[in-house]
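*Asks:* These are the structures, in structure tokens.
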Structure 1
Amino acid sequence: MMVWDAVWLSVRLATLTVLVLVVVATPLAWWLATSRNRLRPLVEALTALPLVLPPTVLGFFLLVLMGPETVIGGFWLRLTGDTLVFSFSGLLVASVIYSLPFAVQPLQGAFQNVGRGVTEAAATLGASRLDVFYSVVLPLSRRGYLIAAVMSFAHTIGEFGVVLMVGGNIPGRTRVISIEIFNAVETLDYRTAYQLSAGLMVFSFLVLVAVYILNRQGRLE
């Protein structure tokens, strides 16, 4: 029963992470794709930092940053009566930050592939910048959104170091699939560990196949 609780918690966390990332990553990716600001390389590096930073290091800094004695953690505690650390809300914040590059980079590439010629042509026809984005850029970038959603979802499902540091190991609250696997190994329950690990491996393989197919179709169009 606890295994299915971990599976459901992971799916819920990954789904909410994708929804938040679509909102957060869209303006950031658009700015990175179109801006010539000198700070752009710095912002790109900060966005991509979770790709190279050890998850436990990122998780530690987030644990410190979201503690109840900090400004952010204290504000959340006063607002909700619950702490950010060792809670599902904290897991969601950590997951959004940890998976941010997996959403931003596909969207940035999709926006850049649209090309300035298309957007400039739409602008000459009287479309506002907002109209150009919603009527031209978004429809042409739907494959980028699909890849971003799939990759972010899969990346969140497989989290371990970050969620363990920020959320701990609380059944039904912060114990996701990866932590359940760790617990199974610790208790010598190799059957559960094999089943969950095999499921994640098959899921990850199918995600990669889907991404490669989408990329190949994009090159053929």
Structure 2
Amino acid sequence: MTADAAGNLGVVADERQESRVGVLDKSMAIVDLCEYNPLTATEIGKALNLSLPTAHRLANALATHGLLQRSADGRYHLGPRFLTTRMIEVATPLLKELSHRISETSMLWVVRGSQRVCSLEINVHHELQVSYPAGTSIPLAHGGSATQALNGDVGPEDWVETIEGRAVGLTSVSAPVVADGEPIAAVCVVVPLSRMQSSPGRMYGSEVVDCAHQISALLG
């Protein structure tokens, strides 16, 4: 960390607002620091006069809740939760177009701790349709194609499918939305098995990947 960067961190630390709720103030001070410069836990601890175990614990907790994200070099930067509102804005017309084109339900899933949460659902009219309203939460341990995409099991150019992998009678195909090389969301199409003429990936995989690519590009 350069002298200038260290000085900037000191300014941020000095000017931050406090709520007098200790652990919350410490956590938000970490978020404030990492907003300007991605930092390691050691650098966070030095800037805020925290022990290394405390800095690790708080930074990892913030990452669990999506407020921070840890990159491969060990530095923490702002997490995907700060992108959620913008992501929903850019994804809504794209998912509407996708659902209209294929006449099936499409969704956008994000990770929240040990759960995946539906942040956006676009339904089309079918007598038999699949619905996971926005806010629906499913444990990541339960699997499914969206979970695999969120876990980084497929690259940004690929799709992953499940056929009755998580629920009887349902198939799905998903692709990751990527920012800074990491999956931050998954575009998912879920179809009742009774309407499948082939596998979900063969039928809709390329379109799901294309939709995910467009969202990633618009998020920059």
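*Asks:* A value of 0.8 was derived for distance in nm of label points 7 Å out along Cα→Cβ at positions 159 and 191; which structure in 1, 2 was it taken from? If you can, show how the numbers build up before the last one.
*Replies:* Numbers: 1: 3.1; 2: 0.8.
Answer by label: 2.
*Asks:* Same structure, new question: If we compute Rg/Rh (Cα atoms, Kirkwood Rh) for structures 1, 2, which one ends up with the highest value?
*Replies:* When Rg/Rh (Cα atoms, Kirkwood Rh) is calculated for 1, 2, structure 2 comes out on top.
*Asks:* Compute mean count of other Cβ atoms within 10 Å over residues 87-94 for each of 1, 2 and report the one that scores greatest. The partial results should precede the final answer.
*Replies:* Working: 1: 22.0; 2: 17.8.
Structure 1 comes out on top.
*Asks:* Tell me which of 1, 2 gives -25500 when you compute helix-only ellipticity at 222 nm (-39500 (n - 2.57) for each DSSP H run of 4 or more, over all residues; to 500).
*Replies:* On the way: 1: -25500; 2: -13500.
Derived from 1, not from the others.
*Asks:* Among 1, 2, considering only relative contact order in percent (Cα under 8 Å, 6 or more apart), which has the greatest calculated value?
*Replies:* 1
Every read-out reported here was derived from the displayed coordinates using simple, explicitly stated rules and does not represent laboratory data. Bear in mind the structure is a predicted one, so any value in this text is a computation, not a measurement. Cβ atoms are built from the backbone, for glycine too; each structure is taken alone.
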